[in-house]
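Please go over the structures that come below.
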Structure I
Amino acid sequence: MRPHELDEFEGQADVVGEGSALRRAIAEDRVVSMIFFGPPGTGKTTLARIVAHATRAWFEELSAVQVGISEVRRVLSEAEQRLGQSGQKTILFLDEIHRFNKAQQDALLPAVESGLITLIGATTENPYFEVNSALLSRCQLFELNPLSREELTRIARRGEAALGLTLTDEVRDAMVASGGGDARNTLNILEAAAAASGGEVTVEHIRDAARKRPLLYDKSGDHHYDVTSAFIKSMRGSDADAAIYYLAVMIAGGEDPKFIARRMIVFASEDVGNADPRALEVAVAAARAVEFVGLPEARINLSQAAAYLSRAPKSNASYRAISKALADVKEMGALRPPKPIRDASYKGARELGHGVGYRYPHDYPGGVVEQQYLPDELAGTRYYEDD
């Protein structure tokens, strides 16, 4: 089912669509070093193999999961001999490039820099996190996105034809919805459902096959940071439904519930603050519930807190106040308080002027009295300002 030409390739129109720079480069056999990154099943390896079919260069394919530095050196040595003897260039496709450590990536750098090889890397991880900056700067980056339902539907129809099946629209829609934007996963679901059905494929066959696929969520990788960011921004944007969805993704992906609770405690003060002081109480209570109850039951406590924080009125006044104050401390240091509010509890303090002129607020109507509390250098400065 893997396409061999760009005309058969589905999706990624912004990368290889008509008139795109990469499409022209492939057609004219003048590809440069590049890295494809994106979720599984979006076409990274397929694009590399399309290059292999189109190029006059020697094409070498390696998986970083299976090879080490010695294999890379072999490829570079053979590329040098090939270039010297026949003038033929070498394209090295390195799948899962993020699995190479720094030393292994560094071994590629001189060859890429000199033009000895053209490197095509593929990774499911964010290359800014996983690929050496020096190597990254010498490669073009192309991000591949999950396929749309329309694109997956066309792929599914090709899969049906290959298996000699004709699915109903309802069954095909269920398969595409379960595919998660992943062409390979969609076809795997189709194949598993067809094998289990023994004849006519039903929605139940599709659902049963889809349950077997792993969830894309790496607790220490790029997806972790993206989902965490989306969770926080959804609560900040008062969208309880989106916040609870991303909460579900984290829980289903095996995220530490204590991490989720800590993020909500920070959010309660950073983004809700005194617009609703009870938000902090709710967040702390959810964190305590996680400790007392644990998963799976604590998912309900976390959901309750996420919904409350999402719908609470928002204020970042506390965050802005402490940020501004810390900036002044960093710039000017710890300035001395005015003498009237300095410690006057020890013998001789009065002789130094400490406490002299201090006005006790409880002696005044309403318990409030005007006097200077900030250091002289900051007198009149406002840190906390209500929204």
Structure II
Amino acid sequence: MLKKILDSRASEWVDERTHLVRYIRFHLIDYPTPKNLNFWYAFGSIALAILAIQIVTGVFLAMDYKPSTMPTGNGYSEAFDSVQRIMRDVGYGWLIRYAHAVAASFFFFVIYLHMVRSMYYGSYKKPREFLWLMGIFILIFMQAIVFFGYLLPWGQTSFWGATVITNIIGAIPVVGNWLLHLVRGGFSVGGPTLNRFFVFHFLFPVLLCVVVLWHVMALHVVHSNNPTGVEPSKKNTIPFHPYYTVKDLFGVSVFLIIFCWFVFYHPTGFGLMMETDNFNPANPMRTPSDITPVWYLTPWYEILRTVPNKLLGIVGMVFAYVCLFLMPWLDRSPVRSARYRPVYRQVLFIFFVAVLVLGYCGHQPVTPMYTWIGRSAAIVYFSFFVILPFVHKFERTKPLPEDV
């Protein structure tokens, strides 16, 4: 069906003037792909589907949202009241908001699995270093978007979460107070902060789309990695359409089933996807007993708070991202896939466990036990990148296949 459309006279007319059809053929139809890709490689397409859901639902939410802290007749702020009106009065507003919130959690879940697959199969190695760098930038943009959007409901968790996180900026030497005042638009989180975050919450997705497009274009230059990590010969590649479009559509369909189940039956995600305390209006005079970010930010938050000194905590959190950026150059083994690297596979498993422990501790109250566990997990996290350059020296890899 698709090929018939692209072979039509109308498509030829468009292609002669825009080259659009040849781009579609190159990136979606004739793009050569290794024939041994498994379903771990479907998460990229699933992430693109979630990004589309986020953009569409975000646009519809913005039509009825008011980024204002001015009080209304019922005593609530206009921002909080507009969110309640979306939930109760706007046609299918509850569905749009729940879909937007649940999709945010699924977005991070899929991206994290995408990173796990890349690290396991060595998709960050030469010549795909740029792909990995773009992927880390995508993660940072996503976290920034979520942080800016987290304040918009103007609930208790939103207000105090933004207060705690923005306070961290003030610990930066010399320019900290200036940056803090610039971000907040005042001396505390208030109306100017809400307006700034609303603008950033719309601006950063535009930048994210640019980076994602760049990521996909770079992928189609160096081509996809595969579970063996061996570059396939021409006879062992197949066109992306229809073989992998069908597989990706199946993966997206499975995701949509699970996604709809959460949206319709558990939109709060058992307290992980939406904070229940955020259904209460922001109250600057009542500090919640415990302030923690949503689950997909807790590993980085735990690294931040495990260090007693606020400035050193910021340095540790930034260095956690820097280590991810440097991974293509830290891993010096000529073998890509962990299938043939037994030592690397074990070290990587311990690293994944440490990240999960950091995420769990970041969602728990600050106690001596959780602090000790979090610090231990943070040490393991950074130790992984210290050990990585030397793994290949004492690792006996398994024989690689000649082809995929």
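Out of I, II, which structure matches -15500 when helix-only ellipticity at 222 nm (-39500 (n - 2.57) for each DSSP H run of 4 or more, over all residues; to 500) is calculated? Could you put the intermediate results ahead of the total?
Values: I: -15500; II: -21000.
This figure was derived from I.
Compute distance in nm of label points 7 Å out along Cα→Cβ at positions 73 and 113 for each of I, II and report the one that scores greatest.
Working: I: 1.9; II: 4.8.
Going through I, II one by one, distance in nm of label points 7 Å out along Cα→Cβ at positions 73 and 113 is largest in II.
Comparing Rg/Rh (Cα atoms, Kirkwood Rh) across I, II, which is largest?
Biggest value here belongs to I.
Can you spot which of I, II the value 14.6 was calculated from, given it is mean count of other Cβ atoms within 10 Å over residues 193-200?
I
Related question: Which of the displayed structures (I, II) returns the greatest value of distance in nm of label points 7 Å out along Cα→Cβ at positions 233 and 353 on calculation?
Numbers: I: 5.3; II: 4.1.
Comparing I, II, the top value of distance in nm of label points 7 Å out along Cα→Cβ at positions 233 and 353 belongs to I.
When you work out volume of the Cα convex hull per residue in Å³, for residues 169-296 alone for each of the structures I, II, which one comes out largest?
Details: I: 126; II: 226.
Going through I, II one by one, volume of the Cα convex hull per residue in Å³, for residues 169-296 alone is largest in II.
Moving to a separate point now. Assuming 16.9 is mean count of other Cβ atoms within 10 Å over residues 225-232 as calculated from a single structure, say which of I, II it is.
This figure was derived from I.
I would also like to ask the following. When relative contact order in percent (Cα under 8 Å, 6 or more apart) is calculated, the result is 11; to which of the structures I, II does this value belong?
That value comes from structure I.
No value in this document is a laboratory result; all are computed from the given coordinates. Keep in mind that what you see is a predicted model, and the values were worked out from it rather than measured. Cβ atoms are built from the backbone, for glycine too; each structure is taken alone.
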